[in-house]
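Given below, in the form of structure tokens, are the structures.
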Structure I
Amino acid sequence: MAEMSTRIERTWTGAFRATHLGKDSWQLTMGAAGSLEICLSGVDRNAFAALDGATPSAVTVAWSDAGATITLISSGASTQFRSRTATVHEPRPQLYQGLPLVVLDAAARRFWRRVFLIARLPGGRHLLRWIAQRTRTG
């Protein structure tokens, strides 16, 4: 049976800036404060000309078992190259935006605040354990 190859792809749009970090490593930063960073390691030697001084308006990273394929898009032209690894650092609001996370209402937050307050009191953990056992047994 043949193994299936996994491929994940993401695209970001905005004003990027490329910075050479030494040897075969580069960093692509979007935004003035560096709100999004893409760290590339093991970049192909022939990609240095495309990265040096590059200011792409969009970047696509496609991860696979063999590494990452990076596509720089700027003013209608695109350049593609390979990288051994590509690590993305995103700000939290964008990072967790697509996840189906639970949002607690005011009553639930109040309940859990009280539980953690009781747990911090001397003997509070024993009290919580005793309450939990009583509710389980009926």
Structure II
Amino acid sequence: MLIEAAISMTLLSVLGLTLLKLSLNVTAPRQWTLQQSITDAYLTYEKAAAQRLPFEDLTGAQSLWPAQPNVSTSSIVLGKLPGGTPITGTVTRTRYADPNNLSGKGGTGTAVTNPAGMEVWRFQSVIRYNFGGRTYLKTRTVIRAQ
């Protein structure tokens, strides 16, 4: 009877460990989906900031998006996975002038090619983060004109 109980306990332990491993395999795709949702949400925040800030703040000297070739890099915590594991990364911001902007506004346009004096900029945010031993990049670009 003692041998039968020991065999039963061994089989139940093996079955329990197998079910635990299977349940962990099921949660891995959920963590991937959650991580994608968190990074997309942060990029939505970046896009909204570039769309709502006044044009003078976006193109000024203290802008979060410095003019190309300069870039602004910040370390960020995007969020946390279940269990408290943080998703950290870096956000890199820059802005590109449209080639038809007037020369004082970063372009090579003239009064003939740009008679209205339009000013067009591309504001780009790139997030770099690590997950599962791999590095991922996501980007959003907003085009603003004045």
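Computed quantities for the displayed model
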{"quantity": "Answer label among I, II for the case where helix-only ellipticity at 222 nm (-39500 (n - 2.57) for each DSSP H run of 4 or more, over all residues; to 500), calculated from the coordinates, equals -14000", "calculated": "II"}
{"quantity": "Winner on FRET efficiency 1/(1 + (r/R0)^6) of positions 54 and 110 (r between Cβ atoms, R0 = 41 Å, to 0.05) once structures I, II are ranked, highest first", "calculated": "II"}
{"quantity": "Winner on FRET efficiency 1/(1 + (r/R0)^6) of positions 62 and 118 (r between Cβ atoms, R0 = 35 Å, to 0.05) once structures I, II are ranked, highest first", "calculated": "II"}
{"quantity": "Which of I, II leads on distance in nm of label points 7 Å out along Cα→Cβ at positions 30 and 70, largest value", "calculated": "II"}
{"quantity": "Read-out volume of the Cα convex hull per residue in Å³, computed value 118, structure in I, II", "calculated": "II"}
{"quantity": "Distance in nm of label points 7 Å out along Cα→Cβ at positions 86 and 102 - highest-scoring structure of I, II", "calculated": "II"}
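None of the figures in this text is laboratory data; all of them are computed from the coordinates on show. Nothing here was measured: the structure is a model prediction, and the numbers come from that model. Cβ atoms are built from the backbone, for glycine too; each structure is taken alone.
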